[in-house]
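The structures come next, written out as structure tokens.
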Structure 1
Amino acid sequence: MVIRAGFLLFVVLSLMGCRKPLEHPEANDPVYKDLKKEANLAYAAYKEKEKKALAAKKALDKAQVRTGQRLEAQDDYFTNLHEQEKYAEKYRYLELKAELRRKYDISVYPQIYADKKPWPDPEQYEQYEVEKRLATAPKEWDPDYRIKQRQLASEAKKKAAEPHGEE
């Protein structure tokens, strides 16, 4: 009985008594994780546009000179090339932003750990989410969009309220 109590006390103290700093604090930071995820999505889109631009370039090379087909292929090629550049720029931007966040986490975490504050700071993530939502919000006001959203919400409520005939 004494051995069990001693073992139980040892287990409890070992689980609760040890508190050591994280080796990689950025791994627990949701802002850093989201930035990396967005960068990876931008890179995947870049690669997709690269494939489309290559296919459009082949179509452009095969098209006969001074034809409508060549003009369409040329437009398609330059559109894909422009979009590819846009995604490459977005990827570089998000990678730099994620790297800055990683450096921020590494520099700030020791003080937060010493102060015994929670890591990661939930308020920072909420603020990040608000800023992200505002940055991705539509820049032009469309009254039809609001009407469509309300109609969709109303239809969804009606469908949810209808009894299901599967009994």
Structure 2
Amino acid sequence: MSWKYWIKIQGATESTFNPVNTLAVEIPIFGMHPSYEIESGTEKSMSGIEIGQRKVRVKLDIECAPFSTWDSGTVSTETTMYLLTQILSRKFCRAIAPDPGANDKKLPDRYRDSTNFPITTGLLSSGFNFSRCDVANEKKWASGLEQMILTIYRKELL
């Protein structure tokens, strides 16, 4: 089956993502929803005035396309286990645009259209390096499917 949107998740042993030490998997997705967490801290100056600082941590909820529990198609239980055991266990992880290939794989519009979404496209332009990943896997067994949702938390604060 041909999917409209894709994402590539990479895991590497060093921050440069040298191809020799990097594993990756491309996953078809329905879309990505950004949300934001405000991380703030207050300090007191020498004169006793409180100084507040607010930084934003971007979080992406990536809703993956459902996959068959018995088939070994584009995404399968094997793909999910490979992502969990091999890629996400690496010291450095990031989400990037997929390789287009013959299927014209691409990110959703707001992550690749720099004319209309100049700030949003910047989130993935050089890779969305993430420090934490939550995985939810939902069973939809009446249809013989499972669906995974990845929530990734950007390493850098805005």
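Rg/Rh (Cα atoms, Kirkwood Rh) was computed and gave 1.06; which structure, 1, 2, did it come from? For Rg/Rh (Cα atoms, Kirkwood Rh), the value 1.06 is produced by structure 2. Here the criterion is FRET efficiency 1/(1 + (r/R0)^6) of positions 55 and 87 (r between Cβ atoms, R0 = 25 Å, to 0.05), and among 1, 2 the highest value is seen for 1. Rank structures 1, 2 by FRET efficiency 1/(1 + (r/R0)^6) of positions 79 and 103 (r between Cβ atoms, R0 = 30 Å, to 0.05) and report only the one at the top, that is, the highest. Structure 2 gives the largest value of FRET efficiency 1/(1 + (r/R0)^6) of positions 79 and 103 (r between Cβ atoms, R0 = 30 Å, to 0.05) among 1, 2. Across the set 1, 2, mean count of other Cβ atoms within 10 Å over residues 111-118 reaches its highest value in structure 2. When distance in nm of label points 7 Å out along Cα→Cβ at positions 39 and 63 is computed for each of 1, 2, the one that comes out at 2.8 is 2. If helix-only ellipticity at 222 nm (-39500 (n - 2.57) for each DSSP H run of 4 or more, over all residues; to 500) computes to -27500, which of 1, 2 did it come from? The structure behind it is 1.
Readers should treat all values here as calculations from the given coordinates under stated rules, not as data from a laboratory. On a predicted model such as this, the values are computed, not experimentally measured, just so you know. Cβ atoms are built from the backbone, for glycine too; each structure is taken alone.
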